[in-house]
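These are the structures in question, set out in turn.
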Structure P
Amino acid sequence: MSSNVPIVPINSLIFYAAHAGAISGMAIPGWIVDPTKADYSQVVGIAAAFAQAFDQAWDNVAVPSVYEMEAITAVVASDFRLRGPGPLSYSVYSQVSNWTIAAAACVALILESDAYFASQGLTPPPTNAGSGLLSTAYAQSTNITLPYGATVPTQVVTVSGVGVPANAKVIAQFDGVLLAPNAEADWFTIGYSIGRGTAYDTSLRSMSGVLFGQNPGVYVPFSYTYEYSPNQAAGSDVAFSGLAILSGEQTGETVSATIANASLLIEVVSV
């Protein structure tokens, strides 16, 4: 279960840099092999609680320098490496107040580095905040059936209500895990794309798999990113969908497959 901490950043760039460092340090003590994104929800929520504590300790709306952005991620990741919180279900870890001292210590280290550079007459360049991310939107879904032989693609996951101003572009990332059932079929092919409604905005991608007689079947991860050109999908209330279709199986088989987990991330970016 993920954290329900309300995220209200003082400085979004600082929050994101701290969160990136926290999930790196907390969630990757060694090899990670689980392709199911939902299994990481607890640690991502805990990292958000830390990131908000870090942002509050930083308490500055000024655009951070390139050095500060890199230092935040590196320091936080190193602080948590090999000593992430556990058990993740312990509710205190999802509270911002739990991380106040640890976050303040990381901030102090980075600000002392800033002071050192200033004493040497060095000024790191600022982060380019004049061009970049305007907004994000996200949705997840589970256990979406792909009927065999469908004439139109299935909307696997949809993000609605996205505001895309004129001359901005959209970057859409659709990914998930397909469960192909182990019936009599030995192989399958699915197509997947990104669009609006059930209409493809991108070319249909394809993915094939072999079942190897496993039970209940085989899990196969997939991921696809598409960048809309400026004004290709502009509007105040745009809906985007991750689309998929079961397009082929072993001769004589008509068994449905399932998208066990899927997500769609929409980023609106200025140009």
Structure Q
Amino acid sequence: MRAIGKYKAMVDEVGRMMMVFANLDKFPILEQGWTLAAIQKTQADIMDCANTAADQIKKELIGDGDKAKFRGRLETAFFELGADPNFAPSYFPVFDEAIFELPSKDYPDRNKEMVDALTDVYGGDAGKVMLALQVLLHWANFIVEDVSKMLAEVCKFVGYTPEPQQGEKEQQKDLHYYCHKAIEKGYFVKVDDGYRIKNREWTKAQLAYFLNHFLNADGTFPDKEYCVLFGESRLSKAANQLMNNKNGDGKPRGYKKVDELLQG
């Protein structure tokens, strides 16, 4: 499937860039080919992809209207997207846009290490580089979310449920056990395609903290599956933000409710 191949290549490309820029001391950036012009070109390419990626994949899946073949194409699509990517934790990653936010009047020390490191390489163009990278990640996240939403809609239309990997089956067995306990306590309600927080009994941060106890066998956060299961978006980003929350020791407000549930 050509469109899925292009989508996977985009995720790999952004993942490779993030690996390089997150390890500035190990990978000489310019030797990797990431000049300001190259970064801006990649940004433009990804922005161009934003309006077409999900539609092109959908066209490959159902474009000819032959319903008899829809399920087989979906199985093929999820098989391809289930393969381990080269640089990102999954083909439905959530890239952290905040790591390239520029300092401001209110936050003059924001991302100081990144600013200093990029200034050493790009000089006065460091700000342009950070802005281009932040915009690039923003649109990459948009594309991933758009593709994920489209696949969920097509699966619902076809009546197809993707098969989880073995490691996911094991962890989801435990997850559903605790979800039912959360229903008993009045935190969740059951819906056709999963669960929902009942009357906002929990915040999104509490939900992300809860789900972070049920990772894939390789330690990755199954963002797409959990976002569909709970009718939310970017749960892995919320979980990552908690880990970076030094003041809260990686825990959200109201974490005791979650800990008590998991201990029961």
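Every number here is computed from the coordinates shown, using simple stated rules; none is lab data. Note that the structure is predicted; figures quoted are calculated from it, not measured.
Brief remarks follow.
- Per mean projected area of the Cα convex hull in nm², the highest-valued of structures P, Q: P
- Once relative contact order in percent (Cα under 8 Å, 6 or more apart) is computed for every structure in P, Q, the highest value turns out to be that of P.
- helix-only ellipticity at 222 nm (-39500 (n - 2.57) for each DSSP H run of 4 or more, over all residues; to 500) derived as -19000 - corresponding label from P, Q: Q
- Entry that produces 0.96 once Rg/Rh (Cα atoms, Kirkwood Rh), for residues 94-133 alone is calculated, selected from P, Q: Q
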